[in-house]
1. Comparing relative contact order in percent (Cα under 8 Å, 6 or more apart) across P, Q, which structure shows the greatest value?
2. Looking at structures P, Q, which one was percent of Cα pairs over 20 Å apart calculated from, given that it came out as 30?
3. Thinking only about distance in nm of label points 7 Å out along Cα→Cβ at positions 15 and 63, which of P, Q has the largest value?
4. Hey, helix-only ellipticity at 222 nm (-39500 (n - 2.57) for each DSSP H run of 4 or more, over all residues; to 500) derived from one of P, Q reads -15500; which structure?
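Quick note: the coordinates plus some simple rules give every number you see, no bench work behind them. The model shown is predicted, which means the values in this text are computed figures rather than measured ones. Cβ atoms are built from the backbone, for glycine too; each structure is taken alone.
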Structure P
Amino acid sequence: MVKMTVGVDGMMCAMCEAHVSRAVKDKFEVKSATADKGKKTCTVVSEQPIPEKELRAAIDATGYKTLSYKCEPFEKKGFLSRFFG
């Protein structure tokens, strides 16, 4: 699995976060998509990387501006992941 973190500018409230998260979930097959207005990010976890251009386009289409993109391997954290990882 991979974790993509996209910098997103313009989110002001929980509805903004929901709008960005929903846009990603509706367009791509993902395990999770969570936007955070305070951190100015949208974090996406999926089995395969989503091409940067496509992910940015989906978020930009919501009216918010993407600032950055980072893709890295995702590892489950926590006590039980050692046994069931």
Structure Q
Amino acid sequence: MRFARAATKRGLKNGELSIYDLLMDPSEELKGAKVEEMLLSVRGVGRIKVTRILREAGVSRSKTLVGLTYGQRDRLIKALGCDEEA
């Protein structure tokens, strides 16, 4: 599991993986990963921006990918400014 999370973080950092795809369909190994941890792996997104995005979307810092409701996913995607093509 640690290897899968590390590979995903590298993919997010390099731009090989889209945060939209991760939020909409996390793999089995990543379902327990924290949303905050994954957002921090996105290039150009730091701790302050992540805090603002989570607050805007109404998502707790301790929320996992599998624990997100559909509304929270939609609000996160909107707060991140990404869409299906991203």
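1. Details: P: 43; Q: 32.
By relative contact order in percent (Cα under 8 Å, 6 or more apart), the leading structure of P, Q is P.
2. Details: P: 30; Q: 23.
Source structure: P.
3. Numbers: P: 0.9; Q: 2.8.
That would be structure Q.
4. On the way: P: -9000; Q: -15500.
Attributed to the structure labelled Q.
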